[in-house]
Structures are given as C-alpha cells and as structure tokens.
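Q: Okay, got some structures for you below.
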Structure I
Amino acid sequence: MPIKQPLFTIVLSVCSLFIAASSSAAFGQVSPSQCQSKRVKLQMLGTRGPELLAGDTSASTGYLIWLDNKARVVVEAGSGSLQRFKQSKASINDVDLMLFSHFHVDHSVDFPAYIKGAFFSDRTKDLHVFGPSGTQFVASAEQFVARAINSKNGMYPYLGRYIDTNQHSAYKIKTKNIPWSYGDLSIRQVYSKKGIKIQAVPTHHGPFPSVAYRVELAGCVISFSGDMNGRLGEVPNLAKNSDILVAHYAVPENVQGVARNLHMKPSYIGEMAQQAKVKKLLLTHLMARSLEAKDESLKIIKKQFKGEVILPNDLAVFQP
C-alpha cells in the first residue's frame, strides 16, 4: 500500500535532519562548546620577576589552573611560587602537568622543591613536564629535569628515581621537549588528555628559546605569553578568543637595549590582546621599571585593547 503523503513527509524530514547532523559532525561543523566558567579557575602563584626588591613579598613567576576544584596544571615555577602553591591549599596529587615557557631561574628554580615535596604525598600518577628545546645558552626541558635530579650527576641525585626507569618510585616524571626554531612557527598540540588540551608556539626572548601556551579545558581558554618581545608574531594566533591572556609586562614603553630584545612593550601587549580578541588581560612578571611606569603603560595598553585589564597580586583567583 502506498505511504500517505503526510507520514512520508514526516519520515523524510526526520531522516534529512539526522543525515545533516551526522554530516556536520563528520566535517567538524558543530557548535563550539561554551566556557563552563564555574568549573575553571586561574590562580596567581607569583606575579613578579627575578629582582630582589626591598619590602616586596611577591613571588616570582608561577600560575595554577584549577578544574572542578582540583589543581591540574602548574605553569612556571619561579622562586617563592611553591610557597604560594601551599597557601592555595592545592594538592600535589592532583597536578597532571607542569609547563615551562623557558628555563631562566625566575621561571623554574622551585621545580626540584615541588618534586621533593611530592615525596611526602600520596602521589601515584605520572607528572608530565613540557618546555622548549635548548641551545648553547640554556638547557632543553629534558636536560633541565635531568640536570636537576639525575641519579648520576644531577644537582639532587637522590631524586633520580623519578626519572630513572630502573629504579622504583611511586610515579615517574615524563618530560617532553617542544621543538623551538625560527624556521617553524607552527602552533603545536603538545598534550590532549583528561579533558585538558595544550598548544604551544615558539616566541622570541632574545637568545633563549621560549614558548607561549594555550590551555583549553571545560570549553574555556587560558593563554600565557611567557617572556617574549613579540618579534615572531604568532601569539595572537595562539591566543585567539582566549577567555584570559596572561601577558608578561616587564618593561616600559621607552625601553631600549637588551631589555627590549627580551620583553614586550606595553603598546605591543595592547595590540596583541586586541588582535587575539581576548576577554580579559592579566599583566604579570612586573619589575621595578614596569611598576614605576604602570599608569602610563596602562593608558598605552588601553588605547589598543578594549577589554578588561588587571594587574593581579599573588594568590588572586580569576574565572574565565
């Protein structure tokens, strides 16, 4: 018996919708996930640079990303940042990753202390460590970890069990170099697991290999410029539509010489944030020279960037 037209039309419409939905998913044409802001927090573990400023109680560079009230990602480990980690009431057992933009002292010196402290915890899952490949000026990520705790010739060889596959330990440190080269400025995905996706791109920090990071979790995006002067120009692409961009404001607009080769001017910070269309801009890694020029620098940044600009203190918490 022929199918009546109304029923046939309904069946055909349902089938068409199903096919269209399946095709869209297959070709990636799905609606982007919304940022589940209540699930994500970014906490400052250190907002200053390497200077020994009299009376300054702020730690050097460090950040902590929380997901569902668990500390999941540590970004940088500058001097004093571990103390802030403890003050945050985070558990080292929950941390999956440590990200390093580069291996200057003010970004990495607390790393062995994290590993020593974890010895007294119940940690059993491996710790993933990422950082750039090296040059004659600075160690790569793999070299940095090995030179810190290698059981044969590391600074703290008694911690070598955490990287030596022949020794028993409750967990292992899995370190991976992110290739750094002027010849390849492509954005690389370096990690995608447990609801966290990490991308990185090379930046210019004088002769020192450095990378910027984009961290995606629960539909939210938090990006970190690291130390750089903006010469390579890829961070706006990496940080596109970030809910939060952490930019290192270490120098004033009139900076010259070596410092200009290492760090971004305020005008570039504003240009970068506006080009990336980020929602919130956090200015950290402050130094004496940038603090003195804070008001003028903020005016310069806000001429180009129309979003929210914040100079956070240690332990401050932000939701995307």
Structure II
Amino acid sequence: MTDTGLKTTASDSFDAFGFIARFAPLIFLLVLMAVFAILEPRFLSSINLFNVMRQVSITGLLAIGMTFVILTAGIDLSIGSLLAFAGLVAAAVAKGGLQDRFTVGDDAVGYGWQLAALAAIAVGLLGGYLQGFAITRLKVPPFVVTLGGMSVFRGAALLFAAGGPISGFDKAFTWWGQGKIGPVPVPVIIFLVCAIIAHIVLRHMRFGRRVYAVGGNPEAARLSGLNVNAITCAVYVIMGFFAGLGAFVLAARLNSAEAVAGTGYELTVIASVVIGGTSLFGGVGTIFGTVVGTILIGVLLNGLVLMNVSSYVQQIIIGVIIVLAVAFDTFAKSRRKRA
C-alpha cells in the first residue's frame, strides 16, 4: 500500500518542466507581444496585427507542410525554390502561356486564376513526389535530396523566368492575395483553414497517427505493418502541395512572380516549426504549435522593424532562437528517456 501510495503521489505531482515544455511557445509569444506593446504603442493596432498575420500567412502555409515532413524526422530545404518555380508557372498560365507571360495591359488574355492555382499546385505536387521518390526508393538522405532540389528548382525558375518577373494580373487573380472578407485578409483565412484541416488530419485520422508512428520509430512502424516508404513519400507530396498553394497566394499578393521569390524561406519555415515544438528527431509536434511558432516569428520581426532594429540583427536573433529551440528539444527528449 505504501509503495502504491508513493507512486500515485509522484505521478500526480505537478510537472513544471513538462508544462513549460508544452506551452513554452505560447507563453513566449504572449510575453513578446506584451513587451512590444509596452515599447511601441503602434504594435497592438488592428492594422498592424492584421499586417502581421498577412505577412506570416505564406510562410505559415509552408510551415504546415514542413510539420508533416519533420514529424517523420525528415527535412525539406527546397521549399523556397519550389515556391518560386510554381509561382512562375502559375503566373504564366494566368497570362495565357509562355509566349504571353510578359504581356502587360489589356492585351494580356490569360486562362484564369483557377487554372493558375491548379498549375502551381500541380508543380508543387510533382516536385514533392520526385523528392519523396528519391528519398524512399533511391535511399538518398532527405537533407541531400532537398538540398539538390533547392538548386534544381531555383535553376528551373531562373530558366523559366528568362531573367524577368511576370506581373500584371487581373483582379480575380490578385484578390486571393490582396482581398479581404470583412476585415480579415484572404491569405490569413486560407492559412487558418489549412491549419484546421491539417490539425484534423494529424490528430483525428489514421494517416496522421501513421505519420507520428513513422517519426517515432520507423522500424517499429514497419514491423507493425505500415508502409513506411509510402507514408514518407506522402509527407513530401503534402509539402509540395503547400508550396504550390503558397506560390499562388504569394504571386497574387505581390501581383508578380519572379525567380528570386522565396529566397531564405527555408530558415523562417523550419524555425517556425521547431520553435512551435515539433521535434527534429520526429514523432513529436502539433499544427497548433506550428501556428504559434509562425506567428511568434512574425511578431518578433514586426516588432523589431517597428523599433528600427537592423535586418542583419534580425537574422542573428532568429538564428540564436533556432539553436536554443533545438537545444531545448534535445534536453526535453533526454529527460523523457530518463523518466
């Protein structure tokens, strides 16, 4: 009885570290917002807050896809390049094809935003599948495959762009990046809807449980009868889908697509996912955490801009935060093993 009572007492005791580990991104976000609100009164204005959400919506879409990838202990360094290539293809379709892609004005007769969006998503899906195939069938590590993909897709974008941007779309196209439903920008709505759907898939559907299983222990998942290769390939296809969707929304928001779009997005997206609590070792993470991490990065950058902090210093701060987040993740994992 005594031993049982002691075990019950120990298990029922409050785990402060576990609580902090679980809610650290949200706590840090709230503290950061409070600090910026005190230092810069303009920060909490509705215009600025909606501006922050609009800015993070593109990287947020990419971060949702990256969450699936990192949950399987993978990585995707090609997302910025794939986004640029998919955006250019969508822009060319919207302008009427390769020959008319640089036409500006009333002479531009395109195929409509619907086909443009489908083209961007198709390019993303194909790029994601090719990388997933190389990882699962050719047995090349994800880091190497996506590093090569980063170069391949950026080169394809430069070749496709022929040295210039594609711009000047109709209002139906740009509405998806610049329009509003009430006071809420359309890109923000797209981001939040996709986050809700992804959360449902990961938490309440069989595929989501399989993703966690593969990330937690791929050998055990294989012995349990799961097709590890198919699941791994699927998460890169999902990443490609969000890269294509993000490309379409970004082109609509900027009213332009160019080969240098998405440069550096890899750092921001991976930082958002890791800061949100998704483990680089796989098997641990949530879409909610990714959304919080994405907003946290956006709030941090926005606040630093309002305080006139150099963009160089901003990059240093983000890099330090990534290292600290991974260090915290490693410490938390070792603590769970000891427990």
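Q: Here helix-only ellipticity at 222 nm (-39500 (n - 2.57) for each DSSP H run of 4 or more, over all residues; to 500) has been calculated and equals -25000, so which of I, II was it run on?
A: Numbers: I: -7500; II: -25000.
Source structure for this number: II.
Q: Name the one structure among I, II that mean count of other Cβ atoms within 10 Å over residues 139-146 of 20.9 was derived from.
A: On the way: I: 20.9; II: 16.6.
Label of the source structure: I.
Q: For the read-out distance in nm of label points 7 Å out along Cα→Cβ at positions 51 and 75, a value of 2.4 was computed from one structure; give its label from I, II.
A: Label of the source structure: I.
Q: If you don't mind, another one. So Kirkwood radius over Cα pairs in Å, for residues 91-226 alone, computed for just one structure, reads 15.6; which one of I, II is that?
A: Numbers: I: 15.6; II: 18.4.
Answer for the origin of the read-out: I.
Q: Determine which structure produced the value 16 for relative contact order in percent (Cα under 8 Å, 6 or more apart), calculated from the coordinates; the candidates are I, II.
A: Computed on structure I.
Taken together, the values in this text are just the output of simple stated rules run on the coordinates, not laboratory data. This structure is a prediction, so every number in the text was calculated from the model and none was measured. Cβ atoms are built from the backbone, for glycine too; each structure is taken alone.
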